Structure P
Amino acid sequence: MTKKYMITALKIIFSVLLVWVTYIVISTSLESSLFKEWDFLGSIPWMRATLWDFYANIFIISLWMFYKEKNIIPKISWVILFVCLGSIATCAYVLIKLFKLKSNEGVKELVGNR
């Protein structure tokens, strides 16, 4: 698969993920309030494990983002968005990086270049 097709495929995948996760979060929020359910949810061992897993992933994604970004303001802003919005912010961040790639760049440049 050429760089161009790979990047196009990634743009489609991350766009679909962004729309899907946004839909799931909004529809779930309309159905059930996380703040009202917090005491119950916090008592479930799998919920605690899920939160630890989520924040471990946020830490890893933030390390990559800190490498990619040059200025402190975007770094701080993205960490806040990652923590507050989770996969929604992650998909948005990756999509922004994908659309900023030049036509001759591929996944290597997406992941590694500053």
Structure Q
Amino acid sequence: MSDESTISLPELEADNLAEAALLLDHARENRDAGKLALALDNNLQVWTAIRTIAARPDATLTETARGNLLRLSDFVATSTLSTGVKIPNETLNTLINVNLQISEGLLEGAKRSAGL
């Protein structure tokens, strides 16, 4: 039996999205501008990576999924860069929910691909 475990790219991105959602949630609860700035930056980095992957011509995504991910990444970037730490709670809630929903979708897709 091997101790090695392999994580797929969708599983890794799902984990990154869930972690970013948690960081955003904790920063929102404390309304700590420094932590919120770090959480927003982290979330933006995660979505920049997702955008980069989705935009690749060899990405194994349907055109619908690709388009949705690209639009979501634009929304995250616009929401983050236009308001910074003054981001409204409503928008923070949206970012957190989007991250959690996409994370769940990626995990479900990874399970289907693995035949589970």
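Please treat every number below as a calculation from the coordinates, not as lab data. This structure is a prediction, so every number in the text was calculated from the model and none was measured. Cβ atoms are built from the backbone, for glycine too; each structure is taken alone.
Worth pointing out:
- Structures P, Q were shown, and mean count of other Cβ atoms within 10 Å over residues 29-36 at 8.8 was computed from P.
- Structure (P, Q) behind the derived value 30, 17, 12 of semi-axes √(5λ) of the Cα gyration tensor in Å: P
- Structure (P, Q) behind the derived value 15.4 of mean count of other Cβ atoms within 10 Å over residues 61-68: P
- With relative contact order in percent (Cα under 8 Å, 6 or more apart) derived as 47, matching label from P, Q: P
- When mean count of other Cβ atoms within 10 Å over residues 13-20 is computed for each of P, Q, the largest belongs to: Q
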